[in-house]
Structure 1
Amino acid sequence: MEMKCYICNKGELVKKEVPRELYGKAIGKFKAEVCSHCNEAFYDEETSRKITEKTKKMGLWGLEARTKIGVSGSVLDVRLNKNIVNFFHLKKGKEVRIYPEDEKRFVVELA
């Protein structure tokens, strides 16, 4: 008996190997059950553990972090943690471009 998708409840779950990426970097292909309708992928516990191990080895684990707006002189600043600095190979004086995406998001692009 085929299982229905846990998300859309319309498609059937089909076993496949699917490519996985995080932050734009390919991690590899992993076994998953994929919905034939919405294409959502579901991983079992062992596969999830393998994905986590691989992302840790690649230095991608734990890049997301919370920070607070700070003050430097008369301007506001945003502090970046060491993992983010290393991931983007940032150095003092490197130029960036900042622009709003919407009222709750802004984008910082390396120049």
Structure 2
Amino acid sequence: MTTLYGIKNCDTIKKAKKWLEANNIEFTFHDFRKDGLNNKQLQQWIDELGWEVLLNKRGTTWRQLPENVKDNIDEKNALNVMLENPAIIKRPVLDLGSKRVVGFKEADYKQLFT
């Protein structure tokens, strides 16, 4: 089963959901804020994808972090920051069961599902 992880009001999530629905792809939506995210799952994503891929340094949540947190970011700190501030995780995270993909590009989704 395909799971789309993100935050309900995110524009990129809305685009991904719309694309999946338009292409009759069954999926479950998991909202980081509402449904939570556990340490084990996030660590698995970090091991597979790298914390640098998952941590969104271009968003408001990153800019609002204290400078000492941003200056000392590493895998362990990034894991804690993402657990405490799930909005800082790049979206969407698409879980295909055997593989995870971060972000939404229509061409990439077409390739994944054809």
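Every read-out reported here was derived from the displayed coordinates using simple, explicitly stated rules and does not represent laboratory data. Remember, it's a predicted structure, so these values are computed and weren't measured experimentally. Cβ atoms are built from the backbone, for glycine too; each structure is taken alone.
To which of 1, 2 does the computed value 1.7 (distance in nm of label points 7 Å out along Cα→Cβ at positions 42 and 90) belong? Corresponding structure: 2.
Source structure of the calculated read-out (distance in nm of label points 7 Å out along Cα→Cβ at positions 74 and 98, 3.6) within 1, 2: 2. Taking FRET efficiency 1/(1 + (r/R0)^6) of positions 50 and 82 (r between Cβ atoms, R0 = 25 Å, to 0.05) as the criterion, the largest value within structures 1, 2 is that of 2. Using the calculated result -5500 for helix-only ellipticity at 222 nm (-39500 (n - 2.57) for each DSSP H run of 4 or more, over all residues; to 500), pick out the matching structure from 1, 2. Working through the options, I get structure 1. With semi-axes √(5λ) of the Cα gyration tensor in Å coming out at 38, 18, 12, pick the structure among 1, 2 it was computed from. Of the options listed, only 1 reproduces it. When distance in nm of label points 7 Å out along Cα→Cβ at positions 26 and 58 is computed for each of 1, 2, which one produces 1.0? Only one of 1, 2 returns 1.0 for distance in nm of label points 7 Å out along Cα→Cβ at positions 26 and 58, namely 1. Taking relative contact order in percent (Cα under 8 Å, 6 or more apart) as the criterion, the highest value among 1, 2 goes to 2.
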